[in-house]
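Just so it is clear, none of the values below were taken in a lab; they were calculated from the coordinates. These numbers come from a predicted model, not from an experiment. Cβ atoms are built from the backbone, for glycine too; each structure is taken alone.
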Structure I
Amino acid sequence: MSTVLALDTCDRTIGVAVAVGGEVRCWRVEHSAQRHSVRLLALVEETLAGAAAERGDLDGIAVTRGPGSFTGVRVGVAAAKGLAFALGLPVVGVSSLEALWRGAVPFPGAVVPVLDARKGQVYATARQGLEGGGTLLGEGAWDPGEVLGALAEERGPCLFLGSGLEPYRETFARALGERFLEASRTRWAIHPGDVALAGWEALQRGEGVVPAALTPTYRRLSEAEEVRRRGVAAKP
């Protein structure tokens, strides 16, 4: 049975989980005021101990690769790559939005995970909540109106969850009316167990990569990159 360690630092929490043979053995989530990098590796050791596992038992590492907080994404990806390199393990990048989506299915309608991207946007996707359902909106940094546009022809209920819901709840609720549903706040945070299971499944399909091949998924430029690009464009 393969054993997978999962890390998540994409949003407002840090999470670690261990899955063995496709079952989550142990998980930890912290809402920490400290920087993610301060607590992450300690949380790894605590979770391994809780799962009665050691680093040498691991067959792969999964990590949320984004989108989300630029700093948080970098911390998680760097930690996963460092651990995988040191242990000689494959690593799998898992979309933070997919992990959120997994926490809400099965659901008889559209599931819409949203993370706060600031600047009037959300990182979002919209997918059916039942097996075999299609994608209504691909992953990206979207204006709330673009999310609603993708749901315009969806006649069933639309279940929203994630930190991006808070600033735009009224916008979504007003436009969708009775079709708007809000998941419990306990599901707004990415569950590291969902990351672990997504990673475990990917490893079974042979989708693990060497650490150097893992890259973050930001879905848009950082503030510093935008400033730099504007500066270059302004030069004569």
Structure II
Amino acid sequence: MDLKRKYTHIFFDADDTLWENEQYFRDAEVKFTELLADYTSPEGVQQLLWQKQEENIPLFGYGSKTYMIGMADAALDLCGGHLPDRIYYGVKRIITDLAFHELEIIDGVKETLEALQGHYRLIVATKGDLTEQMAKYRKSGLARYFHHCEVMENKNEMNYLELCDKNDLVPSELLMIGNSVKSDIAPVVAIGGTAIHTPHDVVWVHEMMDMPENDRIIEVQNIREVLPYLL
């Protein structure tokens, strides 16, 4: 599929597309299961944590703050309704480490953005906590390549239609690049847009779904591979 001269804007997902993210959450899960090892099996801790996350996302959205609430809820259940000091401070330490980890830019991102800059209006389209996502965007050093950063409430069809309206585009003019099939690919093509899937080795269980069949989906292995389609 040749996309040259068909688009004026390119939207990029952020977490696990531009920079590493999910691996840090996985590392936090391991620390959490170790912290609660006296109460149940690692698998039991993990399943309860996932359950609490799914319950809390509709209420509190995405990000490390919601993750902290999920950990506290899971720990409270496992500890019989009372958190020992060791568990409370352990959870706090895990979340602090998660919130302030170093930002690692994914291989190929800078070269790709440098090549595309000037040919398209580049925009970050991410979801999650506004303060947290904007902090990562600024910390990344990638802001100089982008026109701006959109922090979306969610990434479903309605949100992408709103994104189009906000940027004076019709859905067929939407081109999204991202790693999550559920958030970056399926809803985009469902409204008539085009999506480029840049897979990541680690996928959040909440984001897992099968790739839809659609001729407006391009799959690459590294973000550098988008350039022949666009330049």
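Where is volume of the Cα convex hull per residue in Å³ largest, in which of I, II?
Numbers: I: 141; II: 116.
Greatest value across I, II: structure I.
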(request) State the single structure among I, II that was used to calculate mean count of other Cβ atoms within 10 Å over residues 1-8, giving 12.2. (result) II
(request) For helix-only ellipticity at 222 nm (-39500 (n - 2.57) for each DSSP H run of 4 or more, over all residues; to 500), the calculated result is -11000, so let me know which of I, II that is. (result) I
(message) Comparing I, II, where is distance in nm of label points 7 Å out along Cα→Cβ at positions 145 and 177 highest?
(response) I
